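Right after this note come the structures.
Every read-out reported here was derived from the displayed coordinates using simple, explicitly stated rules and does not represent laboratory data. Predicted model only: the values in this text are computed from it and were never measured.
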Structure 1
Amino acid sequence: MDINLTEREKSILKELLLGKTYPEISRTLYITVSTIKHYIAQISEKFEVRGKVNILLYLIEHKELLEEITQYSANKTSE
């Protein structure tokens, strides 16, 4: 599988995996809720699914991508 996610898409996915809402993600990443929705739409298109619940289900089904996101999270935390 070759899905290229941007740094911002990975950071939004990491926050979603932590169970954060759009307003919480907005405060954490210093971007607007509408910007988050834009990125969610881009991610949905890349995964060929609709909505954040299906994005999370997709990640569960594609363990290697989930590992990439969690690895990204760990790398960013340790920097």
Structure 2
Amino acid sequence: MATMQRNTARLRAMMAERGWTEHELARAMDIGYPYLNRLLKGQRGLGVHALACLRLAGIAWEDVVELVPTSPTPDAPK
């Protein structure tokens, strides 16, 4: 089993590669800056809407999300 975890460092690196500020990324994603800021700080979940907006900016979700393996609990169904 695995959980999804955002890779904010990778997203910031992609912003730097493109010469984008947070405001420019928010504009490219067609979202408000406060929403993007909360996403980057981990105060908002990276749900379907945010992933779709990243795609609008030309960023694939696979580039900014990592699958982190989790240890199965003894009572977890198989």
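Check the numbers for Cα Rg over 2.2 N^0.38 Å across 1, 2 and tell me which is largest.
Numbers: 1: 1.01; 2: 1.26.
When Cα Rg over 2.2 N^0.38 Å is computed for each of 1, 2, structure 2 gives the biggest number.
Starting from the value -24000: which structure in 1, 2 was helix-only ellipticity at 222 nm (-39500 (n - 2.57) for each DSSP H run of 4 or more, over all residues; to 500) calculated from? Mind showing how you got there, number by number?
Numbers: 1: -24000; 2: -14500.
Working through the options, I get structure 1.
Check the numbers for relative contact order in percent (Cα under 8 Å, 6 or more apart) across 1, 2 and tell me which is largest.
Numbers: 1: 28; 2: 49.
The structure with the largest value is 2.
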